[in-house]
Every structure is written in C-alpha cells, then in structure tokens.
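Pasting the structures in now, so scroll down.
Quick note: the coordinates plus some simple rules give every number you see, no bench work behind them. Please read these numbers as outputs of a predicted model, since none were measured by experiment.
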Structure I
Amino acid sequence: MRYCQGNKCHEYRTKDRIRGTKGDKSYQTRRRTNMYYGKGNFCSQACQNDWLEQNIEHALNHFGRTTKAKKALCGDAWYKDSKYLGYNNDRTSYAHFLVNDLLGERRPISEAQYYDDSITQPNNLSQ
C-alpha cells in the first residue's frame, strides 16, 4: 500500500479519509494499493494538482526549463490516425492512415500496420 503524495490530501473532508476511534478521529492522507494519477503517486486529480501547484517551479528549475522552441521537421511529423467508417455485419470498421500535416499527406495503411509500433513513417512500411 502507498500513501498519496498530495500535500493537502488529508485536508479533503471525505469519509474514506477519517481514521481513529470515537474520541480521537482525524482526517488522514489516503493509503491505497492503486493510485490512478501522476503515474501512481496521487489518489485524485485534486491531489496531483495541489502537488504541482506547490512544486512546479522547483521541478522545472531542477530538471530543466525549456528556453527555446522545439521543432518537429517534416520527416519527423508523421502520426497515425483512423477514421470511423461504420458498423456492418456485427463489426465496426475503421480506415487507418499515416498522416503528415506539414507535407499535406495522408497515406492509407492496414490495421496491423496501425497497431505496429515500429511503423512511425512511410519508409518503415513493409511492402
């Protein structure tokens, strides 16, 4: 079991945070097996946002703040997309594509190619 890392988790007034016996009750930080926010470190978006609000400047300064615009050149701007075609014969149909908005290109690919993580641009396509 892990504790939520939210710095204000214990301040949220929910029944599942109440701990203790009759005369000695308090709100406590949530303890769970599975946390679903912040890569498993926070019990809720509120707790994640509280932590970010307090620590974002320190984290950016420590790990490196972006000071120049980053670029994706034409050859690196490919992404996969799909279009819903409809539902026929108990099957949902999609068309799959490799798309590059910078080049204005949209190339059809198979469903298997769409789910193949090694295919990231047209020159990766196996013919």
Structure II
Amino acid sequence: MRSRYTAFYQGNIDYLVATHHPTRRSLDSRRTLRNTANYVTWLGLTVIETRQGQPEDKTGMVEFVALYREGGDTAQIHERSQFLQQRGRWFYVEGEMLPLYLPKRNQPCWCGSGKKFKQCHGKKA
C-alpha cells in the first residue's frame, strides 16, 4: 500500500498499472491515473488497519486515509483495499470507499491544518 501511495505521489503511472491486478485493469486505466496525477497533490497517508498481507499470506487488506489537495480544496480518501499475492508479487484488486474519517475531538484534524479536529473540520461535522 505504501508503495502505491508513493507511486501516486510521484506520478509513477507504470508502477500503478503494474501493481493493479491484471483482471481488474481497464483500457483507460493509464489515462485515468495520468489525469489524477496531473490534478491532485498528495499530502499524506495514514494506515488505520491491516489484516494479513505477510509474505506467507495470499491476501491482504489495508484500511487507510490519504489526504490530497485538488485546486484549493483539501480532501481525503478513506478506503479499505484488498490485495492478492501471486508468484511473490502483491496486486491491488479493489477498494471499498468508506465514510469520511473523523478523528476524536481533541486529535489533530485530518486535513493537516495543525488545529484540533474540533476547531477545524469538526465544527462542520
């Protein structure tokens, strides 16, 4: 997961396509990824939970929050991703989009403002 986030951050489209499971790629995957790379600035990744995903496992799950800026707006992707290992390589299979990740009131806001959640996006929640 971290390597795919780094590839998104760097705009490494070849790596993203290569680590997406071949049965889940579409004809326009490369174009879609390139458009994302051109318009999104990635700000940070927080891994919330992992299950399996060790070298001896065949499957893995990662729940994460990725922060990004598009235009002047800061937003997040909260996803539970499924991975499959084949011949010693891990492939992204699919992701389930989850509701907005909300920290506890006194934790730092998810947007990276440096404010407590209750003083930032928590006012709107």
Structure III
Amino acid sequence: MEAGCNIDMKDHKVNGGLVKVINVSGFLDAHSFPEVEKALNTVVDKGSYHLVLNLGGLDYISSAGLGVLIGVAKKVREKKGDLKLSQLPEKIYRIVNLLGFSRILDIFNTDEEALSAFKDRG
C-alpha cells in the first residue's frame, strides 16, 4: 500500500443548492493531514458549506486526521452548512465511535443517504 491520501471531488445539486461529495482514500495521518486540511479549507473558503466526505477508501486515520474532520465540521456549521460522513470502513467507524465523534458528526452508509439528509433540512 502506498502512503498518503487521495482526494476527488464532485458537485451534486440538492434542493437547488450545491453539495460537494469529497472522496478521501489512503492514509489520513500526520504526513497527509495538512494536504487534506488545505484542500477542504479551500473548498469552504470558496463558499461550499455543504459537504459529504466519503471515507470508503480510507485505510487509516490518525488523531490528526480526526482533528481535520472536526475542524472542518465546525467551520461549515458556523456558516450554516454541515459536514456529513459516508461509507466509513468498519475499522474507521469503530475509532470514530469509540472517541465519541459519532455524536458530533453525522455518519451515513451511502453518499445518497448523506445527500438526502441535506434535502431533509430544506
């Protein structure tokens, strides 16, 4: 397995608004988190406050990586947006849940379910 993290973004229309679905794969660790944090902050700084982070391809997440998720969630919520997580691998979900982050972050099985949650909020 190669180290590092890959990011891929796609736009989706939900209730006439834009939701970015961001796929993160690989290792979100002390070495890769600055790149991921910069990419996510750039998206937010450009006005995208509704994000779905698909972590289905993530093999590992460190405390620094979890910190990025919490930081971005806080930033978009301050702008009346939200960050939703989808397709967490079981081992990643266990870590997120164990640390209590599942009470802070909305977690969905699929991108479609996460996108629907934005629909439901109107």
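Match the computed value 21, 16, 13 of semi-axes √(5λ) of the Cα gyration tensor in Å to one of the structures I, II, III, and report its label.
So the calculation was done on III.
For the read-out P(r) over Cα pairs in 5 Å bins from 0, in percent, for residues 24-95 alone, a value of 3, 14, 18, 20, 21, 15, 7, 2, 0 was computed from one structure; give its label from I, II, III.
This value belongs to structure II.
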